[in-house]
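K.L.:
I've put the structures underneath this note.
Every number here is computed from the coordinates shown, using simple stated rules; none is lab data. Quick caveat: nothing in here was measured; it's all calculated off a predicted structure. Cβ atoms are built from the backbone, for glycine too; each structure is taken alone.
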Structure P
């Protein structure tokens, strides 16, 4: 049975097996052909005509990359959960002037809140988390971006879609986003260790003008090597093998079909939680399609519940940070199927009835 945690998620056997292929020299024609194929197909995940950088890292690396490549004066970070908060910390520790638009955890960000903040001061970058793994809130990135462009047309819009991309609709080009990034171990259902980022021409041109971009996360350096179908430093070759197989699997299912499967599973989970007398932490209208944060109304001992579930080869996630014990999270991302959730609900009901 699968894990119902918001990453790392279960990996399909054939995807895991792909990692056992023999290694290749990363400057060889064989690897360059593989890299080129993966990068070209990955653009469809982001719905972009531009480029996708593949980096041996986690998504947080691209939080830092956005800061280092695009910010010269100041950045506005929207914070309504733990990963928005992390992005603000990343910006501050890189010495950037950082303002925070604070929104209560569990609440969705309104486009008018962002527009109001952008009217007060000039910013280089607007940073927003698409899907807050900590709270189960999905922010309306399309509407936020549209509102931001109206009042600050030159701003660079950067989106953390670590737990969203591949599981819920996101249209990088159509929504006017400059950078979108994700991690391998969430909705893409790959092992951890690979970060992917769609970067627009506009963002790349901006990076060329920004000093002190660093080395490993420099968009300009990454682009120079991407054009040679490679990376500046040794790539995670085994994970690229896995990505190659998983991209085929995702597009065989169909990206829109994958979004729809996640949407249906989110609805199933919410309905079950409410039927059993729990509350939902995320505000209605802003609830994630990939992870549901349930208010622990019945005061369950989540550690004991997980011990019970582990005997049945299942696992859920406790609440994140200050929400630990007060909430628990049921992830329905990656390779999870509706019948898997039904089995989980039966097991949880058995625990509560004991």
Structure Q
């Protein structure tokens, strides 16, 4: 640390595009306990461009150089999913605390190995499952735990967003299911994690996982490519509480209808809605109890937001997680969602895929 601030190096913040530039750099600039020291991309030219644009002290053309920097306490891995495993492993082996975007690996085996390595190295770690720390999800969780809805009767999750069909060359790689960036792994992973953070874990799941749009057109060239990545996930499950949960998460080629999470109970109901993804877009929380004629907006509390007030949009929930990560580093303990939690989520998605493949319900836990 320099002057009591945690030194941060980010791998993957290309100034031209990407989640690192859109979300992590603004969040780090606003959180005073961090000092963003270095950025690394695969080309030194783009790293220097990002460093110059965001006044970052050091630019590296390789992750190895960044991880070797003694002033860096925390490495943020914010790149395409296939590179999560090798870059996270590199940072862990260097003894750095690591924040890796979701999914932790391209598959559960990679995620499990990284979680075990992090434990062996005794370094703090976190995975970028941002929905669970969105202020609206935190408030919904508080209200459910306080008995606002009474006993939970059932939970409904729906998220249908544009994403199937035509795509740019930059994202053509994600059409291949083996790359680990599917509607099941990313969109459903984020949305289900947010929902389960409110109502508890699933004990049993049945599912259908499908690729309903099996071809995609590359916008720049007009080329048609095959798509093996799932675009539709339908889940019917039972929570540990005994309440049923139904969920559909899809990437559609036309107009998406957004997010709807509904918790119905014996004393009331709570609903989160959005026009976008659970972990990124602005959310609205509404609720109503027995005797109310309609749902009304629910105010957030002071304990629901930790990120600086100037953060909004994609950087807000990343800022929420980074604040939690900082607390974990200072207190020398992991804070969820850590790599162990990421493995549990990978295992849940595996169970959903098995349920679809076999046509048989899967027990969890």
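K.L.:
Quick check: 1.4 is what I get for distance in nm of label points 7 Å out along Cα→Cβ at positions 80 and 112, calculated from one of P, Q. Which structure matches?
P.N.:
Answer by label: P.
K.L.:
A value of 2, 7, 12, 13, 14, 13, 12, 11, 8, 6, 3, 0 was computed for P(r) over Cα pairs in 5 Å bins from 0, in percent, for residues 184-319 alone; which of P, Q is the source structure?
P.N.:
This value belongs to structure P.
K.L.:
Name the one structure among P, Q that helix-only ellipticity at 222 nm (-39500 (n - 2.57) for each DSSP H run of 4 or more, over all residues; to 500) of -13000 was derived from.
P.N.:
Structure P accounts for this read-out.
K.L.:
Using relative contact order in percent (Cα under 8 Å, 6 or more apart), single out the structure from P, Q with the greatest value.
P.N.:
Evaluating relative contact order in percent (Cα under 8 Å, 6 or more apart) on every structure, the highest lands on P.
K.L.:
Now a separate question. Matching task: 58, 50, 36 is the computed value of Cα extents along the principal axes in Å. Pick the structure from P, Q.
P.N.:
Label of the originating structure: Q.
K.L.:
For Cα extents along the principal axes in Å, for residues 120-215 alone, the calculated result is 36, 33, 23, so let me know which of P, Q that is.
P.N.:
Attributed to the structure labelled P.
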